[in-house]
1. Determine which structure produced the value -21000 for helix-only ellipticity at 222 nm (-39500 (n - 2.57) for each DSSP H run of 4 or more, over all residues; to 500), calculated from the coordinates; the candidates are 1, 2.
2. Matching task: 0.05 is the computed value of FRET efficiency 1/(1 + (r/R0)^6) of positions 52 and 100 (r between Cβ atoms, R0 = 30 Å, to 0.05). Pick the structure from 1, 2.
3. Can you say which of 1, 2 returns 23.9 when mean count of other Cβ atoms within 10 Å over residues 12-19 is computed?
4. Thinking of 1, 2, which structure, once FRET efficiency 1/(1 + (r/R0)^6) of positions 116 and 260 (r between Cβ atoms, R0 = 30 Å, to 0.05) is computed, gives back 0.25?
5. State the single structure among 1, 2 that was used to calculate log10 I(q)/I(0) by the Debye sum over Cα atoms at q = 0.06, 0.07, 0.13 Å⁻¹, giving -0.21, -0.28, -0.98.
6. For which of the structures 1, 2 does the calculation of distance in nm of label points 7 Å out along Cα→Cβ at positions 180 and 228 return 1.7?
7. Given that mean count of other Cβ atoms within 10 Å over residues 164-171, derived from a single structure, equals 20.2, which label among 1, 2 identifies that structure?
8. Once relative contact order in percent (Cα under 8 Å, 6 or more apart) is calculated for every structure in 1, 2, which label goes with the largest value?
Structure 1
Amino acid sequence: MQEICVIGGSRYFGKLMVERLLGAGHRVTVVNRGSTAPPAGAEHVVADRSDERALAAALGPRTFDAVVDQVCYTPVQAAIAARVFGGRTRRYVMTSTIEAYNPAGGAVPVHPEGVPVPEEAIDLASWPVHPDRPWHDMAYLEPHYGEGKRQTEAVFTHADGFAFASVRCAHVLGGGAQEFTGRLAHYVECIARGQEVVVHDGALPSVFIHYEEMAELMVWAAAADFTGPLNACSDGTLDVWALGAAVAAQVGREPVYQVVPAGQEASPFSFDRHFAMSNARAKELGFSFSHISDWLPGAIAEAVGVYSTSFSAV
């Protein structure tokens with residue numbers, strides 16, 4: 001049994017991760033701002049993780065075997081966490097994102113098409129950190145999401161007082177009504193209603209992971225001893241055309257596409273650049289992934305069920 005602190009962890013796969021940690025017999029403390037209660041059995045600490053004094057005061061003398069940070073988006077937040085948790089935990093695991101490889105908003109090299117991107121594509125040891133940028137402003141943060149995550153990982157990489165690992169999460173699907181992003185629901189609704197789905201000409205594939213598999217991986221990562229970044233994605237890739245066909249098979253209606261040139265805005269999961277990660281490192285460390293074909297039909301069925309229920313209630 002371990003003492004584990006989860007920052008965030010009250011929604012989607014984070015909530016499921018907490019439930020599984022509790023089910024495995026660990027003592028779990030969930031830290032959030034109090035808007036959402038954690039699963040039953042977890043201790044709840046209410047604090048704003050961006051307020052250093054308040055966070056340290058709310059934690060009091062608590063120490064942990066591991067911290068799992070689900071909601072760190074900026075180098076400023078990372079620096080606060082590094083100071084508050086330095087000496088409080090032996091291990092710090094941060095949930096990062098495939099968007100870390102997105103060259104938009106930063107100087108990430110464009111990886112060759114068809115070659116899954118490995119973790120070392122980003123040199124965290126030398127990545128520049130700019131805490132003076134307006135990270136508190138959502139108008140700045142949203143278009144710089146990937147860069148924020150890169151700088152966040154870089155701050156933790158240089159932190160003292162704990163071993164650090166980051167898990168770069170692929171696009172997460174599944175969970176039906178829990179899937180708060182609404183990206184899969186977008187395809188279900190558009191195709192079911194015969195509305196146009198906007199896609200890029202020559203859209204390229206990406207990688208995905210089921211929310212239950214992501215929760216399982218985070219539970220594993222909390223107790224593991226690897227450090228540095230780790231890509232998390234199911235085997236196989238999926239492009240927007242295949243996703244549309246899979247949704248169409250369940251709603252009984254063919255997709256209607258509007259094709260736009262690369263560089264223009266399109267529907268979620270339509271990518272005008274190579275956007276696939278390698279999960280080889282996680283496999284070498286002992287984690288076994290499913291194939292996307294194992295769970296995609298079920299994830300779509302859940303989304304269709306939510307759509308059908310909401311549509312019939314109108």
Structure 2
Amino acid sequence: MRITRANNRAAAFLIGPALTAMFVVHLIPILFGIVTAFLGIDVSNLSRFPRVPFVGLDNFANLFTDGTGVGPRFMSSIWNVLVYGLVTIPAGYVIALAVALLLNRRFPGRNIVRGLILLPYITPDAVMYNVWRFIFQSRIGVVNQLLSALGLIREPLIWLVGDNALFAVIVASVWKGWPFTSLMLLAALQTIPAELYEAAHLDGASWWQRLRWVTLPMIWPVSRTLLMLSVIWNFHAFNQFYVMLGADTTSKAAVPSVVILREAFGALHFGSGSAMAVLMLVIILALTAVAVYSRRERSAE
């Protein structure tokens with residue numbers, strides 16, 4: 001008993017700093033944001049914060065009201081991030097799987113190539129998305145120059161403003177994200193017993209049939225986790241949109257994180273900004289709960 005208590009005290013001593021940091025950095029700001037979402041706080045009454053008026057659910061109701069300025073922008077941003085995820089997640093997964101299948105084969109310099117494919121992922125977001133911003137420039141960008149050289153366009157297209165902005169960010173995000181997925185899928189592929197492929201080959205299975213009935217089912221646990229994480233991460237999308245498009249919430253490619261930033265710290269409407277943040281927190285928690293529940297159900301089977 002004394003040894004157990006001593007071990008417990010040692011464990012508490014070791015994890016205490018991490019728990020304290022998480023409490024200060026995460027839990028307190030979350031609780032403060034939830035409280036602020038129910039208050040009518042803005043720059044006009046910020047100095048008397050303890051006595052600001054309690055508005056109940058008004059800040060949340062404004063998000064679903066067309067008559068308010070922030071409501072349509074926020075609803076549009078949610079739609080944008082859904083479209084963004086519906087394109088980037090499947091596209092990134094397909095590219096990552098194709099590269100993982102290639103790197104799972106033996107060829108000269110395979111280890112070097114495995115390291116090189118991580119370059120887009122490990123490059124800082126500010127650097128990578130600024131490069132893509134330059135690539136999609138209307139006058140001097142590589143994309144328009146290539147399309148013009150191929151005779152596909154006569155006038156330079158504007159990629160970073162208007163209807164094409166979301167497409168530009170999607171391309172950059174897929175390029176940035178697929179190496180991580182590819183590395184995880186490659187690790188999953190290497191756990192598949194070679195005997196399964198040999199048996200399938202002896203049964204006359206084609207390459208596609210081996211992929212369909214052996215490879216994909218065997219890597220499905222890893223794929224499911226990656227897809228769930230990708231859905232959750234996409235709702236956090238901020239760097240790519242802010243670096244490439246700026247903080248313009250009227251943009252047709254504005255996402256919730258950018259709208260929240262502009263509303264809370266640009267317009268200084270802290271109440272409505274906190275309400276949007278709380279709503280996004282609820283959505284992300286719901287997605288996380290679904291992911292955890294599906295994983296437990298799968299484990300029980």
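A short reminder: the numbers here are calculations on the coordinates, not readings from a lab. All of these numbers come straight from a predicted model, not from anything done at the bench. Cβ atoms are built from the backbone, for glycine too; each structure is taken alone.
1. On the way: 1: -10500; 2: -21000.
Comparing all candidates, it corresponds to 2.
2. On the way: 1: 0.75; 2: 0.05.
Only one of 1, 2 returns 0.05 for FRET efficiency 1/(1 + (r/R0)^6) of positions 52 and 100 (r between Cβ atoms, R0 = 30 Å, to 0.05), namely 2.
3. Structure 1 accounts for this read-out.
4. Working: 1: 0.70; 2: 0.25.
The read-out comes from structure 2.
5. On the way: 1: -0.21, -0.28, -0.98; 2: -0.30, -0.41, -1.11.
Matching structure: 1.
6. Details: 1: 3.3; 2: 1.7.
Checking each candidate, the match is 2.
7. 2
8. Values: 1: 19; 2: 27.
Of structures 1, 2, the maximum of relative contact order in percent (Cα under 8 Å, 6 or more apart) occurs in 2.
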